1. Compute FRET efficiency 1/(1 + (r/R0)^6) of positions 288 and 328 (r between Cβ atoms, R0 = 30 Å, to 0.05) for each of P, Q and report the one that scores greatest.
2. When helix-only ellipticity at 222 nm (-39500 (n - 2.57) for each DSSP H run of 4 or more, over all residues; to 500) is calculated, the result is -3000; to which of the structures P, Q does this value belong?
3. Ranked by distance in nm of label points 7 Å out along Cα→Cβ at positions 48 and 80, which of P, Q sits at the highest value?
4. For structures P, Q, which has the highest computed value of mean count of other Cβ atoms within 10 Å over residues 184-191?
5. Computing Kirkwood radius over Cα pairs in Å for each of P, Q, which one ends up highest?
Structure P
């Protein structure tokens, strides 16, 4: 049984952030990914051999400023379907790997460019990280308590607005290639992806239903029935009882069903509801509340740590998190019914594959064309 992207050949120019994550997603679904490791330099945040983001591909060392190494990488790209480029715009052009030159050599190549600011615009040549891209889209301002914006890890920018949109663009370009026979450049900018992820908020603002104040809206912790609460043991539960039937079950589980309380969707009564919920949740431990609400649709769940999450019955039953070697990591997603993803493997040691051997392997086998 083959994986859904079996035969797809991808060259990844090594870096950090959304590019490697996008390559992992493609590799999980069966793509043959060769990661080009550049000479030492840049931010190193983990041991590469224990970094599950790097799983599922071969790793070769190549100095793109060395003519022989560059020739080897070009030989790979002549046979590749996709290139993942995470450098600033213009860097690969100066190295001889820009989209115009490569697509002249290989017209079917899909050139996947992932940047923070995009291929053009006044900030396109500026450095930045996830937090900076969130900041200029309005999204960072909207996340967190009233006192200050909160940092949502690197999930919203690098991965949500970055790698996922890059993969979407790559797959769309591959599908279009079936009609035209030609590749194209995918300009995946994190600022664009994050703005697009926030479409619900843009829509609510357009209807006058969203305030540019944190902790004042339905989905940002402003509503007492969509928030987190501290329990007797100092741990927390998450409450997401938006719909009235679910809210009724929340009140019942808290023992408040018969109490005279403000209406659910009356913002003037939210401080009263919050104070009441806060007091009640503080009377039991997190796990006691989790057990109390487990068989209900009140949308109350325990806030688990990364250490606890793999042991949660639902996460464990689906195998959403597993262990490869001795490293816990997420399983492949999404799941396809007929052509499952590749079983996760340990990440390769950097440069563990010879560049010439990688070129030969693609020269002698059929790809997706």
Structure Q
């Protein structure tokens, strides 16, 4: 497994990118203290020198329990204070798999250059601006307008009770059967036969295994070791096979259908009345003849407004609103900046 030399940053003077083999900072001379984290640049080359490989494989550094500086695994005494190793703890080691979220700081497995903050926030900032713009465009705004016109319409449906001819799968109550006959009511699928067909099928066959670098291990002494994994390798084989494909036919389902007469109230005419602000809303006069009656009643009331800029708006209102607002009366309207329907801002009680 390949070994690569990492880097560390001096916490005293800020000197960055110090070689992992160095136990002291080349800038200020201070020795590497406890807690220094190693990181591996993206372009770190594989170590091939025998002496440095032996240094890496000797094990994790130990931290002097007296002065807190790092010492190599091969050293019996602290290079800082000269104390014997004794029970001093080892530097911690860490392993990271490439397909898992890093548990260490991002820099531990990345290049030394810090991320550019402007580039990181460009996308989210633009999204926030777009969403904010849409919210503003669709947000409500109030305008002052005047009731320019009032229109109303009312209608009464006239229904006639008459005999009609209908057909159905049963005769309803009050119907008089005239005739019956057999008719197709539905269809069902029935297996008719099988057809022999050919199709291509595939199957995966293991042909061997592949060894690849799947992570890196911080060896705790300034070096990193590649972690290798193995996985099976497959090939896809294709072959033709025959199969029996079912063929279905649509078979009709017959039932008895009935023709009958029945009396029903059916729409025959509609009487309308229309007017504006000069005429009070009223229902139209309806002449009801023999075998006739009044049916549904429909009414619609519309107010039209003009604002200070000459723009016109229309709103369908309730009968109470239609009676309450006079032509020429100023009103407040609420609408979206982008257009669409308007609503009347009703005055609060007591104002």
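1. Numbers: P: 0.65; Q: 0.15.
Of structures P, Q, the maximum of FRET efficiency 1/(1 + (r/R0)^6) of positions 288 and 328 (r between Cβ atoms, R0 = 30 Å, to 0.05) occurs in P.
2. Numbers: P: -9500; Q: -3000.
Of the structures listed, the value fits Q.
3. On the way: P: 1.6; Q: 3.6.
When distance in nm of label points 7 Å out along Cα→Cβ at positions 48 and 80 is calculated for P, Q, structure Q comes out on top.
4. Numbers: P: 23.9; Q: 10.0.
The structure with the largest value is P.
5. Numbers: P: 23.2; Q: 32.5.
The structure with the largest value is Q.
Just so you know, all these numbers are worked out from the coordinates, no wet-lab data involved. None of the values given here were measured: they were computed from a predicted structure. Cβ atoms are built from the backbone, for glycine too; each structure is taken alone.
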